[in-house]
Structure I
Amino acid sequence: MHKQPVLIFCADTDTGYRLSQLLRREDRRVIAVVRERADPMLLVKLKCEIVVGDPTSRKAVDRIVSEYAHEQPAVVCMLGGTPALNSQGNINVIDAAREFGLRRFVMLTSIGCGDSSPAVDPFVKAFIGKAIRAKNWAEKQLFATELDWTVIRPGGMMRRASRGQPVLVENPNVSGRINVFDLGDLVHQVLSSDQTVRKVFTAVDDARAYDVEGKPVKPAQL
């Protein structure tokens, strides 16, 4: 599994770049799916294979997944930013993976989805509620599959010069923030561990994490 190719949807993000960087250091093949107006130069320098496609088009997603299905890549789906990507984009990738017989599937959603709803402040939820609901639909679609899935729910995303101590937590009552590059490290950890299959994790910075019930925050043992 170590050399299994990885097909990354929305690779043209800071998190996608960091994940690609770590995978390429292991000499793993990375197929980076990017948006039409994206600048993939950093991914090109990593010697990733660049594929341009619109995830909101099922036809486009089928074309991409079918082309690489014979290699059985792991799929990392980190789509977001618009309602169409949060819901239909993620669902298109999930359905294509099922149709073309792929197995390993890692999806990034958000704290607030599913049983982590109590971890989001009601005031914040008023602003991001639509995005959470859209991502929640995608989670339900994935949970209903036979794929070897893992769901990562990141906390509030931030960029800063100094990076922190990213952790994965199985407790859905944990909230907090996380650096976008650190999140790439956590996705890499998930891909590297068989113990993460069919599990849901919250991704936060250990120094900025808290349990809404006041309990200690305990990192998952991978």
Structure II
Amino acid sequence: MKKIVIISDFDGTITKKDSLVQILDRFAGPAWRDIARLIRNGRLGTRIGLKREFALCRVTKKQFVEFILENTALDPAFKDFLEFCKRNRIAFLVVSGGFTLNIETVFNKFGITGVPYYANRVTFNGDRVRLRFPYKDKRCKACSLCKAPYIRKFKKRGYFTVYIGDSVTDRCPGKIADLVFAKLGLAEYCAAKGINYIPYNTFGRVKKIISGYLKEP
């Protein structure tokens, strides 16, 4: 068996609910969902879409962080899954189309350390939100942070690549990973495009399947 790397989405994958959706529902007007539909239908890239959605948002950094702390829960099997990866020397990293602030806040809350993560940046000017996209890939017009280059990088280094996701930001890596775990919108997309995937609900299911791969010669 090759070396294994597992690359995971964050919102709605590691967390039980998408923290960005929750924040927009609370602090932006209902018009943000019209923008989200354009993104899902492929009529708007996620970078422009996120900027338009959060332009509707009125929230201070303090409110933003407090809301995440009060409303965001982990997949109950996630911490055990991280220990499983460590025991089996499986590389694990998070690549998110959301924000580093969300990841940092949740990981600090639940005492998660040592997990590399990559995401967009959010800053605040009073109750106005500003977004930055430091990992923008010029080859991809769809994503604010395209995750496919991370898959390609590890493939070139001889890794068996596993991707875990749930939504529109997970389509690019889902097309090229060696093994894809998908739910919700990503599962629908994979089914529509004929992309092989394994359905999952929690990281417990992912652990069970990966354990089987480890037993193969």
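Derivation of every value follows stated rules applied to the coordinates shown; laboratory data play no part. None of these values were measured; they are calculated from a predicted model. Cβ atoms are built from the backbone, for glycine too; each structure is taken alone.
I have 1.00 for Cα Rg over 2.2 N^0.38 Å, calculated from one of the structures I, II. Which structure is it? Structure of origin is II.
Which of I, II yields -10000 for helix-only ellipticity at 222 nm (-39500 (n - 2.57) for each DSSP H run of 4 or more, over all residues; to 500), as computed? Computing helix-only ellipticity at 222 nm (-39500 (n - 2.57) for each DSSP H run of 4 or more, over all residues; to 500) on every structure in I, II gives -10000 only for I.
One of I, II was used to compute mean count of other Cβ atoms within 10 Å over residues 73-80, and the answer was 15.2. Which one was it? It traces back to II. Structures I, II were shown, and distance in nm of label points 7 Å out along Cα→Cβ at positions 121 and 209 at 3.5 was computed from II. Quick one: log10 I(q)/I(0) by the Debye sum over Cα atoms at q = 0.15 Å⁻¹, for residues 33-136 alone came out at -0.70 when computed from one of I, II, so which one is it? Matching structure: I. Once relative contact order in percent (Cα under 8 Å, 6 or more apart) is evaluated on every structure in I, II, the highest one turns out to be II.
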